[in-house]
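Next up: some structures, all given as structure tokens.
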Structure P
Amino acid sequence: MTPGRLRALCLSFNAAVEDFPFDAETSVFKVRGKMFALSSLDARPLTVNLKCDPDDALRLRADHPGLVVPGWHMNKRHWNTVTADGGLPDRLVRELVEDSYDLVVAGLPRAERLRLDRP
């Protein structure tokens, strides 16, 4: 996964936007004002913070030690920091980004979810 591909993936979801609320280097990807991914795209290794179901978060950390860790500066129960620069299959990274987006959308009011075609 390259920084450009990660950015394109995050922006490929309905109503996804990139914002820089913290500094000029940290991309925050949001849907309807709620964050679903956070990454310093120029950092090496390339990592991304993603929302995750708490049980899945623990399983992923156990299955991929060092590549999936508790979310840096985030709620460790609900967020993972995923190393996305080749240690994990791109398919898995894509699935984790989509899962993060879906979890955030699921927490939106029903009317917002319907506007996104995700009841």
Structure Q
Amino acid sequence: MSKYLMNKFLFTVDRDPVLVERYRIDPAATVAWWEHTQANSILHCHSGESSTWLAFTDDERAALATHDHVALFELGAHPFLTLTLWIALFERDDDEPLAMQLDYAAKLSHVVPPYPDIST
């Protein structure tokens, strides 16, 4: 399991409006593209510098590809990273204030302390 890589994906996608839209429209293809082209970039500021060993597990890939924030949390993704990205992805779909955030919380309401380890 690579909590680091899941969190790196969530962080980098959330900071790029084009990637947010791409991930919203076609999450499975976006996850596959990102894992293939971006996951092993070391700094994102120097071409040619990369690693070769980082990859999502099947469970991580499936949770990312289906926008399953509950599974991501259970796998150790940081909840602030999923929440901020989910706001960018889905808040516009609701007419009620905080509807998306309340739904997000309700879907995680079964999780009780001790929470999954979110350290990387």
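Each of structures P, Q was scored by relative contact order in percent (Cα under 8 Å, 6 or more apart); the highest score is held by Q. Among the shown structures P, Q, from which was the value -16500 of helix-only ellipticity at 222 nm (-39500 (n - 2.57) for each DSSP H run of 4 or more, over all residues; to 500) calculated? Going through each structure in turn, the value belongs to Q. Taking mean projected area of the Cα convex hull in nm² as the criterion, the top structure among P, Q is Q, with the largest value. State the single structure among P, Q that was used to calculate distance in nm of label points 7 Å out along Cα→Cβ at positions 19 and 91, giving 1.9. Computed on structure Q.
Computing distance in nm of label points 7 Å out along Cα→Cβ at positions 67 and 83 across structures P, Q gives 0.9 for structure P.
Each reported figure results from applying straightforward, stated rules to the coordinates on display, with no laboratory input. All values reported here derive from a predicted model rather than from experimental measurement. Cβ atoms are built from the backbone, for glycine too; each structure is taken alone.
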